[in-house]
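These notes open a run of structures that come right after.
Nothing in this text is a laboratory measurement; each read-out follows from the coordinates by a stated rule. From a predicted model like this one, the values you see are computed outputs, not experimental measurements. Cβ atoms are built from the backbone, for glycine too; each structure is taken alone.
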Structure P
Amino acid sequence: MKIALLSRNRELYSTRRLVEAAEQRGHEVVTLDVLRCYMNITSSKPEIHIDGKAVGGFDAVIPRIGASVTFYGTAVLRQFEMTGVYPLNESVAISRSRDKLRASQLLARKGVGLPVTGFAHKPDDIRDLIKMVGGAPLVIKLLSGTQGIGVVLAETQKAAESVIESFLGLKVSVLVQEFIKEAGGADIRCFVVGEKVVAAMIRQGKEGEFRSNIHRGGTASLVSITREERATALRAANTMGLNVCGVDILRSSRGPLVMEVNSSPGLEGIESATGKDIAGIIIQFLEKNAKPGKTSTKGGR
């Protein structure tokens, strides 16, 4: 196969591992900076260009699109879909998962366990909003935050009111979410490929830190997950329409709760913690599924 890998940095661990795994299995990989791609949108012969030349002839495309370039990145991916190239994750699925509010509503509609989450527009509604999610302590999340950035733990009613009021006053959209104390600053990353959870790790935040992100000093180790946690991860991935994703789960007194579904999960932490060749598993998935025009979106939704 000839595979396009959309990544802004060839030196990132995940990018290097995917290239390495594909080439070991005899495939050709071309890494493209998604922001340097440009396109002609036409019904007759849609094309993608980079550095003055058309790029094409690909059998599959692997999108590694950062959150900060979601809008343009998914536009480029839709263009690949329009030309019949098989996407590892479809553009519409990535857009769904990146919109935290939309993702929460879709998961809730499908009955997937979630922390109670509130959303409001007016500062006048703050007290009732806090009451709706169970009161302080609670977590306040920027809709655009990633890797634990833009996530605040408000430990008292007064602190929660102050932080939410400040964000809304700045016209910044936030989600207000119940704090799952029994999780103990840890979450479980379930790595889904196709219809399987192929690996799982538990991430523990450093002492005094409620966020478990490895980028924020958290540690990761191998974990055995329950049947319910496995089923929850697969339902979450299926709801988003993602073939490959990281589903972050909190262990609570009422069962597994999905915190986030990540459409471009990093490979370094999960491969180090589990010793599994996740990049190779992803390439094997492409080998079995990549066929011309095999996308439900075709750039149309």
Structure Q
Amino acid sequence: MTVVLSRIAVVAFNSYREAVRARVLHGLLALALGAGAYALIVGAFSGRAQLRVVSDLGAASISLFGIIVAVVLGATSLYRELELKTIFPILARPIHRTEYLVGKYLGILLTLIVFVAANTGALLLALGQLAGHEALLCIGVGLGSVAVFALLAWKLPRQRTTLPIAWAAVLALAGYSLSAGAPDDRRLLVSSALLTLCEVGVVTAMATVFAAFSSPFLTAVLTFGLFVVGRSADTLANLPVRLFGEGVRATGQFVARFVPNLMLYVPERPLLTGEAGGMPLPLYLLQSGAHAGAWIVGLLAVASVLFRRRDFV
């Protein structure tokens, strides 16, 4: 068992290093941070609702860009190995195809965790400034962390791909500490980030299924299509009979039963801020994580079967 986990970890870390080097990921991170800056600009014109606007738009940007990164990496990671033919010497070693596929998935997931943590940390720093901290302090923490880790990357070139993990963690923890003056909005951002990780985990597993037998373009299209259906699962299950008829409603209910209900990961604001009187937020996060875990295991099992039967010749 230890040997199996070791082989999976090696593949996962190599996949993470390849993803971190991808320029498209750097561009998406810049866009995500730009969306956070846009949230600050919009919030400046909203008066007393500034904190709410920034937290709501920030949570939406975390989810949006997380999904984009999941689709892009999930669709291209495996194909890149096939295109460059680096998969052949890997599979010639004593490693099972299932171990390789799971390792690729975990490498993408680790990249997504770093991406979401960095984005969330930057937004929490913005909340900290709005909650009363000096702007120079929050900006200094953000830019200072970038400068420190850039210097470390220059001094330690072999660690350039591992340093983003530490940087994202430091940025998230610093933002969490400085945003203590806005507890409800901080709770919303942190909870949204955790739910986004659940959602992108499921979406990446979907992409892995399609990538096991199709091209990157088709994988991206199918994954995005299934994502849209998953986000519409509640609507499909409750189509009004008067407008659509019993047949269409039955079809919608049937489809809703066999796709991941991704709306679980984007609940209403009162639940995330603790204002709702129903299910406690920790229990909701736990149930959402269990739901995501079950779907991920099932989807990876399907992807493994397809990948084992794939002929690379």
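Below, the figures for the structure above:
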item: Highest-scoring label, criterion being Cα Rg over 2.2 N^0.38 Å, for residues 52-99 alone, among P, Q; result: Q
item: Parent structure of the calculated result -9500, given that helix-only ellipticity at 222 nm (-39500 (n - 2.57) for each DSSP H run of 4 or more, over all residues; to 500) is the read-out and P, Q the choices; result: P
item: With mean count of other Cβ atoms within 10 Å over residues 116-123 derived as 25.9, matching label from P, Q; result: Q
item: Highest-scoring label, criterion being distance in nm of label points 7 Å out along Cα→Cβ at positions 60 and 140, among P, Q; result: P
item: When mean projected area of the Cα convex hull in nm² is computed for each of P, Q, the largest belongs to; result: Q
